[in-house]
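I've put the structures underneath this note.
Read the figures in this text as sums done on the coordinates, not as results from a lab. Remember, predicted model here, so these are calculated numbers, not experimental data.
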Structure P
Amino acid sequence: MGEPSSAVTRSLGVMVRRDIAPEDVTAHAAALADSFDELWVVEDLPFAGGISQMTAILESTTDVVVGHGIAPAPFRTTAGLAMEWATLERMYPGRVACGLGHGVQSWMAQLGEQVASPLSLIRETCVAVRSLLAGERLDMSGRYVTVNDVELEFPPLHAPPVSLGVVGPKSLQLSGEVADGTVLGEATGPTEIAAARNHIRRGQTVAGHDGRAHRLTVYAAFHIGSTSDIIRNPAAPVGWEAVSTSVGEVADELASLYAAGADSVVLVPLASNPIAALDDARRSLVPKIREVLASI
């Protein structure tokens with residue numbers, strides 16, 4: 001089994017699913033905020049924008065952390081992304097979590113933004129954005145990212161964490177080298193979490209970051225009830241899911257993700273009516289998971 005990173009608090013989150021209309025996002029998020037520690041918004045082509053969703057949710061809630069899950073690197077310039085995240089962090093201190101990915105390649109091709117080396121792009125983007133969020137003046141000339149003498153006028157007082165949403169061994173090692181955390185997508189079970197921790201630790205060793213906290217956020221697809229009511233995101237990978245007619249069995253499955261090394265588990269409802277499914281989960285499933293967290 002893997003081990004959670006030191007000095008990281010375990011938490012329970014939920015995904016604001018991409019098929020919820022923008023005009024319904026605020027009310028949906030407000031209804032969930034009291035039951036969860038984190039709310040993560042989706043930025044998939046061609047659905048709703050991540051920054052606008054984050055802003056609306058942050059404004060309509062008080063304590064919950066809101067995560068950008070995840071911003072595809074080709075969508076924006078590094079300075080533009082850093083400016084947006086810095087602005088949100090200054091307006092809502094301590095409540096912003098930043099996720100960065102290289103994007104689904106078929107979507108990037110549709111936009112004319114596909115690159116020869118997604119790994120190089122995400123490395124350069126992450127390094128540049130984190131430097132700007134730290135208040136540094138940046139000069140950088142990379143394969144894809146060029147920044148000349150740029151410094152944010154309004155950097156955040158405390159830089160929000162930037163996690164890479166990645167899957168493969170090389171990408172996970174890169175996350176350990178350059179990021180504050182990692183976001184693992186749906187279909188990630190305990191075995192994959194433990195393996196991811198190993199790859200991340202190799203990256204930390206390469207960068208001389210051994211022992212540094214690295215937050216591991218895991219999206220966890222779940223469903224309680226008949227499988228006939230399941231709707232899966234065709235863009236999501238196929239694999240591990242917590243699915244059962246028993247609330248207790250689903251809770252145990254989700255708890256196994258923490259035991260394997262997850263710091264945050266983000267629930268992703270598979271039901272055709274995600275709002276109703278999460279409303280039921282708040283009453284039945286969440287208390288059982290909270291019991292597990294209290295015992296760790």
Structure Q
Amino acid sequence: MSEAKNIQIIIDSTTDLAEQYADRVLTAPLLVSFGDTSYLDGIDLTRNAFYEKLETGDVLPKTSQPSPAVFESLYQKVRENGMEGIVITLSSALSGTYQSACIAAADYPEISVIDSRNVAVGTGILVQYAIDCVQKGMSREALVKELEEKKNEICLVAMLDTLEYLMKGGRLSKTAAFAGTLLNIKPVITIKDGAVEVLGKARGIKKANNLLVELITQYGVEYSMPVLLGYSGTSDTLLKDYIAASSSLWEGRLSPLDYSQICSVIGTHAGPGAVAVAFFKSHQTA
């Protein structure tokens with residue numbers, strides 16, 4: 001029987017993690033380009049530096065997936081250390097990262113690749129759960145089966161503070177963005193079947209916070225599993241406003257409440273000021 005703690009978890013740089021898990025993973029960086037200048041996400045460019053460039057620049061950055069060679073170099077490290085590996089990537093519906101990871105794994109039978117069908121904090125809680133399972137001694141085969149089941153129970157809901165970046169990225173017309181800005185519209189989105197879907201719209205931050213609380217209450221939170229909040233931009237002020245507004249969900253259940261700065265790939269489209277919540281749905285909720 002293999003020593004289960006010899007399993008290395010590998011992620012890509014779009015995964016958001018609570019700080020205490022950050023040194024427990026190997027990371028394949030995506031490429032982030034501002035004009036003609038490219039950076040390895042999280043290596044050449046910190047998340048804070050990314051948002052500083054995003055908030056002050058006129059050019060919307062572009063992102064590209066890691067090559068199979070990037071993953072293969074990580075797999076080789078795992079092999080040299082006499083370990084097994086599980087790769088957990090962002091949704092294959094949003095990026096070719098999962099495909100790159102699979103191509104690289106063809107010659108590494110000790111590596112398993114999982115499509116999280118999620119992104120950012122949503123992928124993050126699956127990774128945190130995986131790390132916890134490794135610590136408890138679960139084998140790679142059992143853990144892969146467990147993660148394939150548990151990923152279907154993840155719920156990610158997020159509120160966007162601005163429509164500007166959806167417009168810049170071509171996901172919203174200028175007319176719709178202008179009208180939404182005038183009305184102070186805050187879209188609330190989720191990840192469904194691996195892709196982004198709008199759940200609702202609220203006028204103003206207060207109503208948007210309330211809508212998030214309503215939706216999370218409807219889904220039901222499995223408090224025994226990881227919960228992770230996220231914010232985009234250089235400031236976490238709006239996240240702290242949300243935490244105060246949603247205290248009924250967390251007080252007496254989770255302390256402390258973990259949160260992370262949202263990855264650059266999602267930040268590019270969401271813009272600064274987004275607030276996201278990821279959790280596993282309660283089994284008590286239909």
Structure R
Amino acid sequence: MNTKQESVLKRPDPSQIDPGSEAHDPGLYKSAEVARAVDGLESVTEEHLDFYAQEGYLAIENVFSPEVTQAAADALVDLIAGRNPAFTGVVFEAKAAAKLDTLTVEERQDAVRKLMHFVGYDAWLAALAHDPRMEKLLERLLGEPPKMFQDMALIKPPLLGREKPWHQDKAYFDISVSARVVGVWIALDPATIKNGCMHVQPRGHQSGPQLHFKRRDWQICDTEIMGKPCVAVPLNPGGLLLFDGLLPHGTPTNYSPLRRKALQFHYAGISCSKTSTEERLAVFGSEGRDVSC
């Protein structure tokens with residue numbers, strides 16, 4: 001661990017930031033196993049693609065070099081720090097948003113909920129999103145050239161980084177339900193079981209769309225998740241997770257002293273068509289319907 005990372009491993013000041021969402025049942029993330037990762041994009045075989053099709057995910061380590069990964073992480077911090085005034089895609093916690101001028105760079109990192117639409121503002125982040133090797137693999141998974149339609153950065157501050165409850169990403173996107181969607185989750189810091197790495201429900205995408213409810217977030221009901229198979233996907237910096245847009249997944253609260261930064265991109269085929277919000281909610285929504293959670 002470098003000294004730069006060590007310098008920010010402190011408990012955030014709760015008076016500066018919101019404490020996050022309500023506590024979740026730890027049993028929701030009781031993993032029976034840990035994902036086995038492929039070593040490098042060049043090692044991905046047809047057998048691995050079959051695994052992705054069946055299980056709904058594929059973890060790959062050593063995709064991006066330490067130098068490229070660190071440059072992307074530094075670029076993210078620059079955007080959070082406000083060093084590019086043209087970028088307005090940082091979403092801060094409510095308490096922090098009113099007092100940004102009083103926060104240090106470290107405190108700003110721990111007050112961020114997410115960053116959106118940043119690829120056009122930094123060459124390093126764009127390079128990860130459009131890495132030719134990764135896009136070639138995405139084309140194999142999608143069956144046609146990929147088009148990125150969402151870029152997001154997710155940060156879990158030490159000791160209070162909030163949970164992202166179990167959900168399917170396609171429940172958030174106004175695109176055809178039948179369209180293939182691949183999510184790419186890239187670790188910029190070590191993503192561990194203790195600091196909130198991704199957890200997935202293997203083969204869960206095969207069940208199709210699931211109802212989502214407004215509870216701790218827009219999520220699948222906890223009772224639909226509890227007791228089902230769960231795989232934890234820890235990753236080293238520069239590693240990534242590929243996952244189907246219908247694969248149920250979530251990340252638990254960060255109870256560790258380590259910050260966890262990650263990038264997330266979503267891709268669909270270039271022929272993918274859009275749909276309306278009403279059509280999407282007719283499939284994934286539940287509020288107002290004769291169902292309860």
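Ranked on relative contact order in percent (Cα under 8 Å, 6 or more apart), which label among P, Q, R comes first with the largest value? Checked P, Q, R; max of relative contact order in percent (Cα under 8 Å, 6 or more apart) sits with R. Quick one: helix-only ellipticity at 222 nm (-39500 (n - 2.57) for each DSSP H run of 4 or more, over all residues; to 500) came out at -6000 when computed from one of P, Q, R, so which one is it? The value was obtained from structure R.
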